[in-house]
Structure P
Amino acid sequence: MPKRALLIYALCGLVIMGGFVLLLATRHLERSEYFVLDQFFRRRAFLPSHPAIVCINVDEESIQAVGRWPWPRREYARMAQGLEEWGAYAAVFDFSFGQPSTPEDDEALRRAFQESSRLYLPVYLELQKRGKVWVHSLQEFEQHATGLGHVNVTPDTDGLLRRITPYLRYRDEGHPQLAIRVACDYLGTPWPTLKSAPPWPLDRSGDLLINWAGKWYGTFPHYSYVEVLRSFQAAREGRQPAVAPEELRGKICLIGLTATGLVDVKATPMEPLYPGIGIHANIMNSILTNRFVAPASFRTNALCVVGMGVLTLFLVMPFRGMRSLIAWLIYAALWIQAAFLLFRSQGLWVSVIHPLLAMGALLFCSAIASQAIEHRERLRFFRLATRDGLTGLYAIRHARAMLLDAMQEARKARASLAVLLIDVDNFKSINDTYGHQVGDAVLKQVAEVIQASTRLRLGSDPSNADVAARYGGEEFLVLLRHAHAKEAAVAGERIRHAVEQARVTCEERALQVTISVGAGVFSPEDPTPDAMIRRADEALYQAKAAGKNRVCIFRSTSAPPPEH
């Protein structure tokens, strides 16, 4: 690739990469990036769950056994008491207790909460007619709870849940996310507030990306609510329980709805239906295992765009056509694989779509540049093959081919055609007197005058324009389309006069040069251009014999073609 073309190609590449860095800042392609992240989650092996996490599900079996939802509050009291007796680390309730109750049930629940060593309750920020309000389902019992946590979640624009707000505050009240509050207490670390940012990686909005450990079933230990209640009762009566006390001792027990039609499910990258306690379990698992999804910084993603762009510039540039596309596909696949390996091993989520699009734009730019270069090379080779190296006029071999095509068209259309054969007068004397270098300058400048004097017919079909060629030595040939003998004489006189008026300059010398012109007219009986050229050559000989610097026309004995 020529240096100038290489420089332009590199500058275009820098502009394209800069444009995609700016696009990265606008976050317009964020949804596409999240699509890739979702695929990474699905193709990554399931993460191990922390042994302290246990899910107790209010499932269909529990609804059938206990009764229609919502249950009496004494049923929740039985669960809280049983977990305390078996030494569970904490009971985390993830549903509303807003149903009507009796004094006896309220007293049973209050007593159970008072006896519980660790109990967590949910709150949520709700938009009502009077504005946003914090909703507390058991406000009269919250004094007995170890802590409160918000359970607000907001799906992304595509409907999938990917992030949670670590700490939510409205007016004078604020709460950490429920699972975060429990996990921080378990680890003995402070939970986040507005004044203290969490030590975990957050996205640009300050939210925590959920590191999905796997699908709902098969990732965390699950127990049916009614099965746990029956196990408590069996243990008190000395019978073998279905759930052993060791399975819940020291565990964080997440208690929530999973029964069809009752649970507030969310669509997630892992599954279209994911219950609320499953979301809490994944958040808690990230904190307890210290495994997070770390969104790469804007600077890192920008470096990825630029880095992959530079690699594309240097790696795709040597290839042409389909090979460049295959090379780009290989580099793109390698980049996707590298991004996935970073995600799987380090939890680092780097931009994938922006570098790929930048690489694609650079590939397109490279293809255009290659086509432009190939076109220029073809034009250069065509010019070398068809043009005379000294004068820039058509070479006689190409001119003869054009002349043959013009004859066939004239014969078919019954049109007129003529050629001028031009010879520089006294050219040998110029060479002998001033040298071949001056002679070459004379030929070059005479050719320029001839070319400028031909009829270009601007705005019309280029095939109707006159053609000037170097015939050999100091001789030139001009093809005149749609020209009779009289028109050929006028064209020859115009060229002769233009050369005579011009002053050929070379090495501070101004020479007056003249030419002799012979014109030959096409005859329908001519099988090849040679007959017409021969007539023009005979007319040129007549012009030379008559004293030079003049135009002569060969008078053919055959009938001239009809005028149009």
Structure Q
Amino acid sequence: MNRRIAIAAALAAMVSGVKAFEVGEASSMEAVRPKIPRRIDPAQSFSVRLARGEYESFQLLVRSDSDMKGLRVEAFGGEAADWVECSPVGYVKLVNKPEYFDKLEGNPTLGWWPNLILDFLDSADVPAGDVMSFWIRVHCPRETAAGEYGAVLRVSADGEEAREFPLAVRVNGFEMPAVAPLPMAVTFSPGSHQILPGHYSNPLKSELDAMKERNEDPDGPVKLWERHRAEWGDFLADYFITPDSLYLDGENPPHFDMLERVRDQGRINRFNLNYWSYPKSLSDEDVQSWRERVVGQSRKAYERAKELGIADRAYLYGCDETTEEKFPLIAKAIEILKEEFPGVPLLTTALDNSYGAGSALAGIDAFCPRTDHYDAVRADDARSRGKKVWWYICCYPLPPYANMFIESRPIEGRLLMGAMSVKYRPDGFLYYEISVWNSRRPVTSGPYTDWEPRSWSLFSNGDGAWTAAGPDGIPVATQRLENFRDGIEDFAYAKIYEEKFGVLPEVSQELVGSLVEYSVDPAVLRAWRDSVADAIESGGSVTAK
């Protein structure tokens, strides 16, 4: 069915007066809470614009005054139908009120929040009055020619007359890269952590026992994912994430099987060889003990990386948020690692606000401050000295800085990886973990799930938890992970623009005024993104307002 026929079909449905349920649209950058009343503007059609190889999504909303069984959305009848996935959004129940909660805009409440993309379900049962969101994900094949394409979205439920809506897809005349144009260090290492009251440095014994049980349960998410290692490697690469971990040691080496797979696919980014710290003291005995342990572990991983032909993608990460009093010890570690592994970059989040300017850490190759500590002027000075300056987020910074908690506005993650990275030019992005899984069982049903959203008892909901394990441990994405990828794709637009014009496109003050002043209006972000695409295709330029 071509686009003209699809539009005619949709109009015919409207004229017939079929309105047993409401259908509307929301941006992929918005958190639609199912039990919070909201206005739904009636949808007549849907549209997306994307590049070859790109993913772009929106939310199709459905609400009815009566219970709905078997609610589903399907794509058919056009050239773009095979590009479309329609998945129920999965909701998680927040019962933990973290320290940032009262700082959030809009006075949010606890209760059911959107989080998971339930690709393993093709339908959902929805209670009367609830706003159900379907995640409509469009992925344009790389071989597609630029132009206009179409499909039809059919919304149906048991005992209801189906409704159909045209979907217009505009394909840009350029292509997404297979690898993120921004170096990244993102940990995927599934594990359970503390979620009961208590401080993480002094947890209750009962909580330690519960953590151990969750981590060792053969039917729990932490173990089940191993049955699908290849699938997980492909899934992560689809989101521009190379299977990696910052916190490696001899018992937990790099995921070389997964790295080899993404290498063969041409989708490998950076990966860590080993976590390095520092000697207990500068005594010969302590230095030698540290050297034997850390260099030995790193050497084994380095040799394997060379065998696979990926040593040029390796880095060594260490000294996690270490303070200044330890800098002399870190300096000795740097000296040894530079001697043993010449050419392998040393990356750290050690708290050197000078980025190596006259400090004991002058030998570090890449400094990584938290976003609220990122200093663009000092970063430029560091780059003039041959250094790289990345940035990172974790359970901090708190609002109004952009972050990726479940309660954060989803647009924040997209802005951080896209327009903010274009404006402030970090040399890379680091995130400590995307697989903190505290559920006892994988998520197998929806839309209201029993997936545990708490990642830490004191800190947050969803911090370090951008993924989930589905039936038998298969990969499940979150809305935040989707926006993370969309932000990288926005950044890729800017890099393609830079390749063509020699400079990065300007980012308007309206979109990003500072790291704490930015628009949360999806229309403003899309206008900037489309202006970059227009400039790439027409040879024009992007001028900030």
Check your understanding: Quick one: helix-only ellipticity at 222 nm (-39500 (n - 2.57) for each DSSP H run of 4 or more, over all residues; to 500) came out at -8000 when computed from one of P, Q, so which one is it?
Key -> Q
Point to revise | For 86, 60, 45 (Cα extents along the principal axes in Å, calculated) the corresponding structure among P, Q | key: Q
Review point. Given a computed value of 0.20 for FRET efficiency 1/(1 + (r/R0)^6) of positions 355 and 467 (r between Cβ atoms, R0 = 41 Å, to 0.05), which structure among P, Q does it belong to?
Key: P
Study note, to complete from the structure: When P, Q are compared on distance in nm of label points 7 Å out along Cα→Cβ at positions 267 and 331, the highest value belongs to Q
Point to revise | Structure (P, Q) behind the derived value 17 of relative contact order in percent (Cα under 8 Å, 6 or more apart) | key: Q
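Read the figures in this text as sums done on the coordinates, not as results from a lab. These numbers come from a predicted model, not from an experiment. Cβ atoms are built from the backbone, for glycine too; each structure is taken alone.
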